[in-house]
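Participant: Down below are the structures I want you to see.
Only the coordinates and a few stated rules stand behind these numbers; no lab work does. If you're wondering where the values come from, they're calculated on a predicted model, not measured in any experiment. Cβ atoms are built from the backbone, for glycine too; each structure is taken alone.
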Structure I
């Protein structure tokens, strides 16, 4: 999983999006008018989630979240 992070003027993270690939990372950064700051992948999700760019499932290490 890759992460796209929006930062404030001080460089602090203010918002983040989970995406499935570097190409989705690049597309979402452009769509949101945020700078693409390079590859930021190889993260694990605890539970299954969806890519905020293409909608594909990102499989988490624990599977689907059950409430």
Structure II
């Protein structure tokens, strides 16, 4: 679940269980696009732990 920051100006209601906000449609559209990019990246990397670990080790060696 992604964590998002929302300016207080959009806060409509807050109680013990929920925070209700009213954000412009353009903002929601941007969030949906960002979420789609993350979901697509997760799908591309799924099932490739060996390749990811090899790349991580290479990066560590380059930085170390």
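Participant: Using the calculated result -19000 for helix-only ellipticity at 222 nm (-39500 (n - 2.57) for each DSSP H run of 4 or more, over all residues; to 500), pick out the matching structure from I, II. List each step's numbers first, then the result.
Facilitator: Numbers: I: -4500; II: -19000.
Considering all the candidates, the number was obtained from II.
Participant: Here's another thing I want to ask about it. To which of I, II does the computed value 27, 23, 14 (Cα extents along the principal axes in Å, for residues 7-46 alone) belong? Display every interim value, and only then the final one.
Facilitator: Working: I: 27, 23, 14; II: 38, 25, 12.
Among I, II, the structure yielding 27, 23, 14 for Cα extents along the principal axes in Å, for residues 7-46 alone is I.
Participant: One of I, II was used to compute mean projected area of the Cα convex hull in nm², and the answer was 7.4. Which one was it? Present the calculation step by step, with values, prior to reporting the outcome.
Facilitator: Details: I: 4.9; II: 7.4.
Clearly, the read-out refers to II.
Participant: Computing mean count of other Cβ atoms within 10 Å over residues 23-30 gives 17.5 for which of I, II? Write down the numbers at each step before the final one.
Facilitator: Details: I: 17.5; II: 10.6.
Structure of origin is I.
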